[in-house]
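Trainee: Next up: the structures, one after another.
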Structure I
Amino acid sequence: MPVNTAPRSLCLLRLSALGDATHALALVRALQRGMPGLAITWIIGKGEARLLEGLDGVEFIVFDKKAGLAGFRELRGKLAGRRFDVLLHLQLALRAGLASTLVRADRRIGFDRARSKEGHSLFINERIAAGGHHVLDAFLQFLAPLGIAPGPVEWRMPVPEAAHAWAAEQLPGDQPTLLVSPCSSHPLRNWRADRYAAVADHAAARGWRVVLCGGRSQLERDTADAILAAMSAPALDLVGKDTLKQLLALLARASLVLTPDSGPTHLANAMGTAVLGLHACTDAGRSGPYSDTRWCVNRYPEAVAQFLKIPPGDVRWGRRVEFPGVMDLVTVPDVLERFDAYAAAADGRGRLPR
């Protein structure tokens with residue numbers, strides 16, 4: 001279709017992960033605002049679809065990336081006979097590129113050459129412009145080829161009232177609350193349990209309620225148990241006890257979220273809650289909380305210099321420094337300093353004045 005023709009149908013391909021689905025949601029909101037009549041179909045992963053269930057104005061097609069060839073056959077069946085005006089190819093992984101071949105679209109818009117990898121260039125016929133250091137800013141670059149100005153970033157996560165009611169039962173009242181989500185899906189990004197415990201005890205000694213949250217994996221259970229065993233103060237243990245929708249409500253009710261580079265970083269940010277992010281494997285400027293990185297500890301430049309042996313300015317966009325011991329660059333005093341700075345700026349409920 002001609003580039004200057006407004007599309008009527010658009011397919012967005014972003015399978016994972018939870019944080020990146022949250023970034024893509026901001027893109028969807030901008031698309032809906034800029035082209036109100038646009039029919040949007042999103043090819044998405046299973047967990048990400050549960051997270052965004054109830055999203056208005058979007059058709060989800062779930063692709064089970066763990067199902068192998070059966071997953072591709074199922075996706076082909078769901079897309080049979082359909083054609084879109086535009087495909088926004090938001091994922092660089094080869095598996096996503098192969099899935100994109102099942103999408104018939106006139107315009108196939110993908111990343112710029114500098115960010116392309118794993119054969120991404122083979123599956124597109126247009127590119128976004130270079131620019132945008134944060135992942136969300138890179139996603140918003142996909143608006144320009146469609147003639148849409150980004151405007152203010154918004155998420156409006158779909159969270160049912162029942163989830164908010166459940167969170168209020170777990171965290172009643174207005175006590176300042178530190179929500180600790182200690183595990184990333186990338187284990188080398190995780191901090192030591194005794195260090196989480198030291199920060200949690202520090203918060204509790206200052207009158208804060210401490211809550212642990214996480215999924216149902218054995219790693220998350222073991223990590224939570226190690227933190228609780230190392231703590232002197234009591235903490236509320238909600239690890240493995242919530243759904244994704246309830247997690248969103250918990251994050252909204254918390255005052256501050258302590259976590260490594262993980263999905264809850266971006267979920268909390270989307271729900272309007274401040275994040276004390278722990279970064280060494282990844283750059284807080286690229287993958288930290290989009291709205292406010294002031295409370296993060298960012299040791300990524302030191303990690304690049306120490307583990308990759310190159311100047312931080314020479315590192316490629318998105319390069320991870322995932323080596324054993326890299327997160328030890330983030331120290332307890334680093335995190336306590338950021339916690340105290342946040343607590344000093346917050347009101348009696350642990351919230352920043354608006």
Structure II
Amino acid sequence: MKAAVLEEFCQPLVIRDLAIANPGPDEVLLHTAAVGLCHSDLHYMQGMRNIPLPGVLGHEVSGVVAAVGANVRDLAPGDHVVGALSVFCGLCKQCLGQRFALCQDTSIKQPPGQAKRLSDNMQSVSQVFNLSGFAEQMLVHRNALVKIRKDMPLDRAALLGCAVITGTGAVFRNAQVTPGSSVAVVGCGGVGLAAINGARIAGASQIIAIDNVPSKLELARKFGATDTLLATDGDVVAKVVELTQGGVEFSFECIGIAATVEQCFKMLQPGGTATIVGLFAPGVKASIDAGDFFLEKRIRGSALGSARIRDDIPRLVEHYLQGRLNLDDLVSRRIKLEDINEGFAAMTRGEVARSVIVFDGVGS
């Protein structure tokens with residue numbers, strides 16, 4: 001099968017023919033239908049995290065089941081599925097507490113280099129994120145997959161497994177945004193746009209989108225933003241406080257830099273909650289004025305929106321099919337696997353919300 005392989009950090013991906021193993025007892029072999037290009041993939045390509053190379057990235061995926069292992073009873077060839085980062089064991093302390101995204105079982109949520117599913121001329125190739133979606137096929141643990149309706153378009157379904165479940169989950173599960181509330185979202189990439197959409201579904205009355213790219217702010221209005229602020233145009237915190245007459249009840253940091261964490265905390269009204277969604281480089285530290293804790297402001301983290309994928313992904317499918325969740329405008333470009341490096345270049349230039357690799361003939 002063809003796959004886009006990361007052979008060196010800060011270098012283009014290389015298209016290779018790789019071998020893929022047969023399904024083990026709890027594994028599922030998929031024909032990849034679509035995979036989104038995510039900023040997290042770009043961070044790994046740039047060496048933000050030290051992973052064994054060569055490796056195959058790609059984690060925002062949909063596919064069609066090709067074969068199942070002996071212990072897999074609830075999936076069958078031909079089923080349509082979404083893959084998710086938050087593969088889980090279901091038995092550890094975190095899973096029993098319904099914090100599936102924090103599963104600690106490394107035999108299920110395997111670190112890069114541990115799984116022996118991919119190879120190139122007998123050399124092991126790392127399966128990154130337990131999925132490796134930048135390939136024509138995937139071999140994954142059953143608990144990384146959620147079966148979906150066959151009338152759900154697979155190119156849009158792929159986005160549910162990362163950007164959308166992360167952004168909407170931060171709203172629904174982490175912050176628990178309430179109807180009539182005020183919200184600010186800092187960073188209007190795929191995750192930020194999903195958070196904006198989630199806030200609209202939750203019934204927020206004021207949703208402020210903040211970014212340094214004007215075209216992304218224009219797009220944010222299609223997802224539910226009532227106000228937009230250009231991050232490079234003056235004091236963002238002061239403008240949010242002015243727009244809301246005292247600060248927002250909920251803020252969401254969807255970039256992953258210290259300055260925007262600090263902004264999200266400062267723009268809260270007393271009693272407000274800042275939810276930090278972005279992926280940070282190791283060692284990044286933010287400075288918070290401790291005096292604000294007297295005003296009962298809160299700051300919290302979010303791991304993949306605290307996703308419960310078997311519950312959340314089917315619900316997101318229904319939101320889309322019933323017209324509440326905007327996935328159509330989230331897909332900026334549909335590209336081929338061979339165009340993947342240009343897709344990441346367009347991301348770096350800020351030209352797209354999401355580019356999606358579509359594999360011809362899968363699920364059609």
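Trainee: The value 4.1 for distance in nm of label points 7 Å out along Cα→Cβ at positions 291 and 307 was derived from one model only; which of I, II is it? Can you show the working numbers first?
Mentor: On the way: I: 3.0; II: 4.1.
Matching structure: II.
Trainee: Work out relative contact order in percent (Cα under 8 Å, 6 or more apart) for each of structures I, II, then name the structure with the largest result.
Mentor: Top value of relative contact order in percent (Cα under 8 Å, 6 or more apart), among I, II, belongs to structure II.
Trainee: Which structure, out of I, II, was helix-only ellipticity at 222 nm (-39500 (n - 2.57) for each DSSP H run of 4 or more, over all residues; to 500) derived from, given a value of -10000?
Mentor: Only one of I, II returns -10000 for helix-only ellipticity at 222 nm (-39500 (n - 2.57) for each DSSP H run of 4 or more, over all residues; to 500), namely I.
Trainee: Taking Cα Rg over 2.2 N^0.38 Å as the quantity of interest, name the structure among I, II where it is greatest.
Mentor: Result for Cα Rg over 2.2 N^0.38 Å over I, II: largest is I.
Trainee: Work out which structure the value 1.9 belongs to, where distance in nm of label points 7 Å out along Cα→Cβ at positions 43 and 219 was derived from one of I, II.
Mentor: Answer by label: II.
Trainee: A further question follows. Using Cα Rg over 2.2 N^0.38 Å, for residues 35-194 alone for the comparison, can you identify which of I, II gives the largest number? Mind showing how you got there, number by number?
Mentor: Values: I: 1.25; II: 1.09.
Going through I, II one by one, Cα Rg over 2.2 N^0.38 Å, for residues 35-194 alone is largest in I.
Trainee: If mean projected area of the Cα convex hull in nm², for residues 99-266 alone computes to 12.3, which of I, II did it come from?
Mentor: II
Trainee: Which of I, II yields 33, 59, 8 for P(r) over Cα pairs in 10 Å bins from 0, in percent, for residues 91-130 alone, as computed?
Mentor: Answer by label: I.
Taken together, the values in this text are just the output of simple stated rules run on the coordinates, not laboratory data. Just so it is clear, the model here is predicted, and its values are computed rather than measured. Cβ atoms are built from the backbone, for glycine too; each structure is taken alone.
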